[in-house]
Structures are given as C-alpha cells and as structure tokens.
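Novice: Several structures are given next for inspection.
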Structure P
C-alpha cells in the first residue's frame with residue numbers, strides 16, 4: 001500500500017536525484033563521497049535518537065506494514081496473529097519481503113519476529129494462491145514443489161523459494177529431470193511455472209519449448 005507519505009518521500013528523493021542518474025549519485029560522484037557526505041551524517045542523527053542504523057528504519061517499516069495488512073501488531077511486540085491465522089501472517093510476510101526489495105523471508109522474520117527461522121517453509125501454503133484444477137492435480141504440484149524444495153535446500157541450503165533465483169530451478173531441471181520421461185518433465189515444468197508465477201517472476205526455461213527432450 002503506497003500512501004501519500006510514501007509518495008512524498010519518493011518525490012523528494014527523485015527531486016534530489018541528479019539528471020541522468022538512477023540513484024542519488026551524480027556522474028562525477030563516487031560511492032565514497034556518498035558515504036562521507038551523506039550516509040555518515042545521517043547515521044549520526046539516527047544514533048542521537050538511539051537508533052543503531054538504517055536497518056532499524058526498515059524494521060520499523062516492516063512492523064508498521066504488518067499491522068496495516070493483518071490489523072494486528074507485529075509478533076515482535078507480543079501479538080499472536082502469526083499463530084492464530086497462519087495464512088494471513090504468511091501473506092503479510094510475503095508482501096513485506098516484496099516491498100523491502102529482497103524477497104528474503106528470513107530477514108522479514110528478524111524484523112517483525114514470531115516465526116522460527118528453523119521452521120521448514122510451508123510450500124503448500126506458498127502455492128495456495130496459484131493452485132487450480134482438480135484435487136489430484138493440486139496434490140501433484142504440491143508434492144513436486146516439495147521435491148524441488150528439498151533438492152535446492154540440500155544443494156544450496158535454501159528451502160525458502162523467495163530466496164531462489166532462476167539458476168536454482170534450471171539446476172534442478174538439469175540435475176534431476178534430465179533422464180526422466182517426457183510426461184514427468186512436462187509436469188515438473190508446470191509446477192516450476194507456478195512457482196515462478198507465485199514469485200512474480202517472468203522466468204522462462206529452454207525446455208518449455210520442447211518438454212519431450214528433457
């Protein structure tokens with residue numbers, strides 16, 4: 001949700017962004033200049049207000065957004081919404097991770113609390129919004145998504161799809177589906193397409209053009 005306050009902040013940043021720049025640096029400025037002239041003085045201001053750094057501001061934003069989305073305070077403040085309504089909690093975390101720009105649910109959990117970092121990621125809940133079709137079809141997608149999740153976790157220790165990149169899914173296709181039947185490859189491609197859609201990615205895979213060559 002973008003309110004007037006956020007729009008004003010973006011407009012303010014855009015106003016001070018030099019012409020031709022995609023950030024706040026002018027062509028003749030270096031990142032070191034930004035650190036010395038801007039970031040350090042601002043960090044000193046944060047310290048005077050007993051804030052450790054910029055991440056405290058991101059954490060405050062995450063907690064505020066969680067309350068806006070769920071109508072409950074963030075779990076770090078002692079609320080138990082994450083236990084009472086798992087789906088609402090999950091959707092809020094996913095939205096916040098998207099808005100923060102990194103898609104890392106573990107970072108969101110560190111900011112807002114409540115969800116154990118070591119708890120396995122719920123693939124069934126993750127896919128709930130994009131699953132369609134008969135019950136058997138839905139179950140097949142969930143089982144295949146869990147197989148993909150387990151393989152990527154074993155290889156890269158990443159069981160959370162919000163931290164996946166296209167290369168992880170390509171690796172799974174190359175290493176686990178290469179010698180399987182055409183129909184098996186086709187069904188896994190459908191599942192991977194659902195995962196990509198859920199991640200709001202427009203990823204395509206070479207084998208989609210010819211599934212029988214998997």
Structure Q
C-alpha cells in the first residue's frame with residue numbers, strides 16, 4: 001500500500017525513511033525548516049502521522065529543527081528533527097514512529113537503550129580503523145570522511161548479541177532515564193551493574209566492518225545496481 005506524505009508518494013515505509021534521511025542529511029545540523037521552506041509541508045504531514053501528534057504539535061508548529069542524533073548507525077552522525085512550537089517550546093519527535101504510525105514497544109525501547117550504550121565501542125573502532133579514501137567493503141566506493149564511515153556488525157549481528165545477553169540476563173530494569181540532550185532513554189545510575197554486564201558482553205562478541213552510508217542503511221547490502 002502506497003504512503004502519501006504531503007504531495008509525495010512512497011511504495012514502502014523503507015523508501016519513505018530513506019527519503020527522510022536524505023533530506024535531513026542535505027539540510028544538516030541546526031538547519032531550520034520554517035513555513036517558507038519547500039520541506040515544511042512534508043514534515044508537517046509526516047508529523048500528523050505520529051500517534052501523539054496533538055501532544056507533539058501543542059499550540060502549533062513554528063519550525064522544524066534538524067539535529068544530530070545517536071539513532072540509526074551507532075558509529076557515525078545521523079540526523080533527526082525537533083519541533084519548535086509557536087510559543088518557543090521545543091520537543092523531539094521520532095520520524096520512525098511517524099512512519100510506522102505507532103509508539104515504540106517495550107522491546108524497541110530495550111533495543112534502543114542497549115544499542116545506544118555501546119556507541120563508544122563502535123566510535124572507538126571507527127577512530128582506530130578509518131583511513132580517508134578507504135573503500136567500502138561491500139560496494140567498493142571510497143569513504144573520504146569519518147562521518148560517512150559507518151561501523152557495521154559482522155559475523156555475529158547486533159541482534160544475536162543482544163538476544164543472547166537478554167536470555168542470560170532477563171532482569172532488564174523496569175524503568176529507564178531520559179537523556180534530555182540526546183533525546184533517548186538510558187540506564188539509570190542505580191542500574192550500573194546491569195549496564196556494565198551488557199557492555200562487557202557486547203565487547204566480547206562484537207566484530208566490525210566499515211561500510212559507506214548507502215550500504216549501511218540497506219542493512220549491510222551493497223547499494224550498487226539498485
């Protein structure tokens with residue numbers, strides 16, 4: 001079933017997400033999308049799909065503000081956007097939730113927290129192994145800047161590492177803390193032991209490769225010929 005967002009049609013949710021990512025990347029961090037921007041109607045229509053759109057919009061939308069985010073790849077800059085309301089208040093909004101039209105499940109929140117927690121590991125790998133001009137291991141395209149070098153799990157996928165950990169440690173904390181600056185949930189300070197066990201478990205199993213942006217967003221599949 002086609003998705004109609006503003007005056008643009010998409011055949012799949014995946015195609016819609018890739019379009020959103022490309023627009024956000026082209027705009028860049030701190031870009032302001034106001035009512036005069038050609039992108040404003042699209043972001044407004046996208047916001048209307050959010051299950052808590054009324055709460056997010058509040059008194060009304062003045063601007064959309066592009067920001068860097070932890071989400072997506074864990075090792076490189078990705079982008080999201082916030083809503084600045086007409087009263088000057090600002091609130092984050094997940095474009096993934098807008099696309100899906102539903103809120104995150106508990107399972108999704110757990111996955112997001114675990115993925116965010118190991119960001120320092122993947123950043124460290126990228127910083128140690130990235131060389132300007134290195135080739136993407138899938139498509140062979142040169143990667144010239146660290147922000148375009150995406151660290152991908154290989155051999156043992158992230159999901160397998162996560163599932164094995166949760167199976168051995170089913171007592172995942174019932175409550176999470178919200179990281180206001182990065183707009184996502186994190187472990188509470190009192191759950192440091194559980195957090196440390198996860199960090200150690202992931203480090204002991206994770207193996208990586210560096211891919212270009214296009215191959216990474218396609219789930220580790222080469223973009224060539226698509």
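Novice: Here distance in nm of label points 7 Å out along Cα→Cβ at positions 53 and 149 was calculated and came to 3.1; which of the structures P, Q was it taken from?
Specialist: Values: P: 3.1; Q: 4.2.
The value was obtained from structure P.
Novice: Out of P, Q, choose the structure whose coordinates give relative contact order in percent (Cα under 8 Å, 6 or more apart) equal to 17 when calculated. Mind dumping the intermediate values first?
Specialist: Working: P: 12; Q: 17.
Considering all the candidates, the number was obtained from Q.
Novice: Please state which of the structures P, Q yields -11500 when helix-only ellipticity at 222 nm (-39500 (n - 2.57) for each DSSP H run of 4 or more, over all residues; to 500) is computed from it. Walk me through the numbers on the way to the answer.
Specialist: Working: P: -18000; Q: -11500.
This figure was derived from Q.
Novice: Could you figure out which one of P, Q the value 2.3 for distance in nm of label points 7 Å out along Cα→Cβ at positions 141 and 157 was computed from?
Specialist: The read-out comes from structure Q.
Novice: Another one. Figure out for me which of the structures P, Q the number 0.5 belongs to, where distance in nm of label points 7 Å out along Cα→Cβ at positions 13 and 101 was derived from the coordinates. Intermediate results must be reported in sequence, preceding the final value.
Specialist: Numbers: P: 0.5; Q: 1.0.
Working through the options, I get structure P.
Novice: For volume of the Cα convex hull per residue in Å³, the calculated result is 144, so let me know which of P, Q that is. Mind dumping the intermediate values first?
Specialist: Details: P: 177; Q: 144.
So the calculation was done on Q.
Rule-based calculations on the coordinates, nothing more; no lab input. Fair warning: this is a prediction, and the values are worked out from it, not measured in the lab. Cβ atoms are built from the backbone, for glycine too; each structure is taken alone.
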